[in-house]
Structure I
Amino acid sequence: MPKTQPKTQPKKAKQKKTQPKTQPKQVSITSSKYYWLTLTFVMVVFGSVYGYMMKVAAAAIGLLLASVLFIIAFAYYLRFKPSTLKTSVRATFVFVGACVIGFCIWAAVVLLSVATGLWVQIADSMGEGFFSITSMIICLIAGAFIGDLIGKNREQISIFLKNKLSR
């Protein structure tokens, strides 16, 4: 009987132990504070010039710029203020703050302006719809900001309320 020789396996080439290449960190344009300053400056200049060219009332230009600047400021805040909360939890607090707190602030502003007669003056100068939308944007952003602060400080708030309610 012929002898069977064991099958030889091909020799594996020696693999050099190379360290994994580190990928360069992605640079985001929003991580630069100059981006936010430039964006704010461009929006103020563009909004002012556009409002002037379209013969929009000065109060309406101011309210429009305020709503845009509130949005930019909140985006900047979210980008640069770290939070220990998970992203989904933080987003929930921001959403609830905007929907509940922000809407309540807006409703109070509108009801107060109607009760004092200020609504008629506002409607004559810039229009009901324009004031309603821009003031709602400002109030929703303020509510979102408050919601984020509540989320960050919820442990201290619960301790404070527990102490107040136990007395």
Structure II
Amino acid sequence: MRWGLYTVALLATLLLAGSVRWVLHLSWLDPFLVLVLLCGLLAPVRDARLAAWIAGLVHDLSSGDPLGIHAFTLGLTGLLLTRLREALNIEPWWARGVACALAAWAGQLLYLIHHAYWTAAGGLSWVRIVGESWMTATVAGVIVIPLTGLPRLFSRRRRAGGAKVG
């Protein structure tokens, strides 16, 4: 994995999550989850898992939530997605979306349960917890589908450009 590129993406995600998301009223979007899913699909397995945990730790440090909850849930999401990636054929676009949504749903469900019952937020019913976690996971999975084609697009351009000798 290219860790320099990951660091730039993580800093851009931090900026997006910390300022742009709230200004544009995009509370349904979790940029850290999108980054974790993207790394989970494109990076080597061990790097993807480490990148997911690091993204969660950065999310913890930049939020008011208890330290460790995002590192745990996003790390779990990365672990589940890499397991699904090894077990399933994720070459079709819809399979990538389903794998991302399922892996993300588990992590988001645990986060919302923790938020509702251990941080004294209260007021969230089970139906709302399941619905919000599924909505966040699905949105992130849908956003990741077209982003997974970017490395292929850039590598095709590089190969096509490199073939021309002038």
- Message: If helix-only ellipticity at 222 nm (-39500 (n - 2.57) for each DSSP H run of 4 or more, over all residues; to 500) computes to -22500, which of I, II did it come from?
- Response: I
- Note on the structure: mean count of other Cβ atoms within 10 Å over residues 73-80, calculated, reads 24.9; among I, II the input was structure II
- Given -0.90, -1.17 for log10 I(q)/I(0) by the Debye sum over Cα atoms at q = 0.17, 0.23 Å⁻¹, for residues 41-136 alone, calculated: source structure among I, II: I
- Task: Compare mean projected area of the Cα convex hull in nm² across structures I, II and report the one with the greatest value.
- Result: I
- Item | Origin of the value 22, where relative contact order in percent (Cα under 8 Å, 6 or more apart) was derived from one of I, II | II
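Each reported figure results from applying straightforward, stated rules to the coordinates on display, with no laboratory input. Predicted model only: the values in this text are computed from it and were never measured. Cβ atoms are built from the backbone, for glycine too; each structure is taken alone.
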